[in-house]
Structure P
Amino acid sequence: MKLEVSDPFLLSECGSTRATAYQMTNKCVRVGDATFATWLDAVSGVRVRRFDHATGQWSDTVGLDEGCDNHANPALTATPEGRLRIAYGPHGYWGDPTVIAWNYGRFRIQETHDPGDIRTWLTVSAAGYAATYACLATDSKGRDHLTYRGGPMPSGCFYERRLPNGDWDLTTKLSVQRIPPGYTFVGANLVVGLGDVVYCGFHYFSSLNERSLGACVLRSDDGGESWTGVDGRPVKLPLEFDPAFAPPQAGDNVYLGSLAVDLEGNLVALTSDLGRTRGGAFLSVWRGGSWQATRLDGFMPDGWHIESGNVTVDAKGRILAVADAVPRKILEQEDTWGHPAKEVFLLRSEDGGRTFECVQASPTCPEAANWLPNISRTGPNHDLRSPLILYTQGQKGEGCRPDDRTRVYAVWVR
């Protein structure tokens with residue numbers, strides 16, 4: 001069957017400059033006959049809309065809250081009962097007691113009062129320590145699993161668990177860079193697979209090194225109580241970068257895009273190189289006790305280079321990766337962050353990640369970037385019959401609270 005996507009639907013004309021960022025975070029969930037999408041309106045407004053598959057109609061936009069800045073990054077998940085749960089904010093703080101931080105450096109977590117009804121939300125908790133970039137997933141037992149960049153500089157990847165009774169009973173620092181205090185970015189991402197196995201991945205960017213040393217992935221078979229490598233090897237936490245725990249990757253500035261789990265319970269990982277060596281983007285599947293990797297760049301249209309992306313597996317077992325890409329001709333000439341030549345592409349594999357088809361998912365807009373794509377992620381309580389892609393169209397803006405407005409689009413995968 002030919003790979004196709006729908007025409008883009010305009011969700012918002014007043015999006016934030018980071019409306020659909022960041023790639024480690026799930027922003028689309030289908031429960032029953034409805035799909036729900038979240039994004040940021042300018043500058044930091046947490047927004048949600050509902051699509052009714054029976055009528056083919058989108059609801060009006062519901063505003064939940066205003067975050068601190070354009071890094072508020074709402075993360076969406078669903079409970080076994082079909083309620084939506086969302087975590088968002090803050091940015092900054094770094095544990096400095098003189099700073100008055102948004103919600104004291106913790107995420108705010110809300111839940112719908114009734115399954116499928118986005119009109120009424122309840123604040124159920126707060127979590128995190130000097131926390132930014134939430135990734136939230138709920139397992140089949142109703143436990144929440146949360147990862148984020150947190151702690152004092154140099155910040156690492158933190159994992160926390162919340163029981164169905166509301167008790168946050170675990171906090172574990174999973175990664176560390178033993179360097180002087182300074183900026184770090186870990187891209188903390190987790191996914192819950194069959195049997196509630198939890199996988200968590202992260203990379204090791206720091207301003208000291210001006211690059212990421214690479215990405216690592218860990219596994220927990222007991223709901224976050226203990227961690228190993230994906231092959232079961234012991235790990236000493238917090239983990240410094242160690243190639244023994246790394247999925248396939250190449251280049252001098254490797255980022256982890258996201259993780260997914262296929263219908264057989266195999267882990268899927270997407271990595272990409274944002275460095276000058278252009279090591280490429282890899283789609284890797286942990287199958288039969290080893291990584292099986294495919295370089296995605298060879299499946300892109302001629303002249304296009306993948307910058308970053310994220311991955312899912314739909315109800316048919318197809319591996320779907322979304323990526324923002326730039327023309328290769330500009331790579332050595334200009335800063336590609338938010339470059340107006342950026343476009344969103346969808347890659348599909350029907351043979352377990354060995355080969356891919358590719359289609360451009362964003363109609364070209366010469367004046368502004370189409371970027372920051374995000375696709376519905378796998379999870380025990382997620383229905384993947386109709387994956388949805390979100391992306392942002394607009395200027396990259398300057399700083400964390402720019403006045404720029406963007407457009408937010410939704411695209412269905414056929």
Structure Q
Amino acid sequence: MKKLTFLFIISLILLPCVFAQDDDPFDEEVRTSFGIPDRKFEIGFSASVDVSNDFLSIGDILQSTLVLDIDRLADGFRMNLGANVRPFYFNINAGTWGFGLSTAVDAYGILNLSGEMLSFNVVSGEKSDVSGAVFASASINTFFHIERFKLKVSPSIFYAAAYATPGNITYTLANNSNGTSTIVLGYDMYVYTPFSMEKFKDGNFCLTGTPGFDVSVGLEYPLSRAIGITDVLPFLDMDVGLDFINIPIIASTLTDYMLVSGGVEKYDFNIFDEIEDLMKEFGNLDPDTEYGNASQALDRPFKMLAWLNWRPLLGSRLLTINPVVGFSVNHLYSDVFAFEGGINACLNLANLLRVSAGVNYLDRLWVNSIDIALNLRAIELNLGASLRSPDFLASWAAAGLGINLGLKIGW
């Protein structure tokens with residue numbers, strides 16, 4: 001812990017001072033004031049929450065009579081919950097360098113049920129996921145320039161406040177030679193916490209978890225201006241960038257867990273005649289709870305994203321097109337790797353009103369978003385909403401919703 005704190009303080013002192021320059025390394029036209037000037041200093045907060053699935057839409061739920069197409073469950077059922085709160089942050093932007101501090105809490109909840117299980121198909125050892133995590137973090141956010149490159153560095157101390165392991169529901173259905181069936185459904189969920197849940201029930205509270213350390217690094221380059229494309233084709237004005245988010249350095253560790261387990265085993269039954277009794281048994285599962293100690297190392301989800309900022313209106317900041325492509329590594333899923341990508345557009349009206357819209361595949365969800373920022377120089381209000389779902393078509397049918405808001409104050 002002392003080493004992490006020392007490293008964090010050194011970063012706090014040194015990073016914003018490194019490579020600071022008196023002259024702007026970018027062309028002056030890019031830094032030219034555009035309507036309301038950018039703030040040099042600001043403080044603020046932001047929050048977001050979202051829920052999504054790939055089975056029920058808002059229209060289905062709002063009907064007077066709920067009609068379910070059970071056949072669609074053959075493809076499985078996926079549900080995601082998410083929340084992010086940044087209760088405080090501040091930034092200083094000196095033009096060629098910037099510095100800031102922020103705190104955040106991120107929560108994830110994931111339910112991924114197998115279609116084989118929901119359809120009662122004959123299969124052996126089919127897995128489903130139920131997992132989640134809560135991370136609290138404190139970060140330094142800084143940028144500076146090296147020649148034409150803009151380098152962003154953000155070291156963070158984070159703490160895993162809770163973690164539920166994935167891949168913990170197992171389903172087997174077999175047909176017997178006498179015409180009956182055998183079903184085995186079992187689950188075991190390890191819920192790790194930074195203190196003992198068993199002792200906490202008795203009024204004892206002692207933190208046993210340890211914090212981790214990661215760093216995010218980003219690189220931006222004014223490609224078209226650097227190689228002279230804009231001199232000939234000004235509508236191809238663009239910057240390129242590459243971001244590495246949450247590069248793991250030291251994992252946060254939890255040692256106390258609560259194991260919740262249970263299941264159903266039924267032999268020599270007729271699935272067609274006894275399905276109602278079987279469903280009652282599923283609904284009356286009496287879980288067993290066990291407490292113990294085991295070391296669990298945890299990293300925050302990692303992402304690598306390559307992006308392009310294209311200003312097609314002769315380099316004007318009025319319109320920016322932003323395609324993104326990359327991948328993520330998230331240990332909350334049994335399959336940790338996933339593709340990330342999408343395209344966004346931002347309409348900037350004199351830096352007074354900014355309207356952004358995008359269609360992206362992020363964190364294994366299709367997210368169709370719109371965000372509005374009203375900037376009055378001393379104060380800025382940000383509001384946004386999104387339709388989302390693990391399924392592309394379901395995302396447009398409002399199978400999930402997200403909202404976000406933020407407030408910035410400065411000058």
TODO: For helix-only ellipticity at 222 nm (-39500 (n - 2.57) for each DSSP H run of 4 or more, over all residues; to 500), the calculated result is -3000, so let me know which of P, Q that is.
DONE: Q
Task: Top of P, Q by mean projected area of the Cα convex hull in nm², largest first - done: Q
Open item on the list: Of the structures labelled P, Q, one was used to calculate Rg and Dmax of the Cα atoms in Å, for residues 302-373 alone, giving 14.5, 46. Name it.
Closed with: Q
- [ ] Please state which of the structures P, Q yields 4.8 when distance in nm of label points 7 Å out along Cα→Cβ at positions 158 and 366 is computed from it.
- [x] P
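Read the figures in this text as sums done on the coordinates, not as results from a lab. Predicted model only: the values in this text are computed from it and were never measured. Cβ atoms are built from the backbone, for glycine too; each structure is taken alone.
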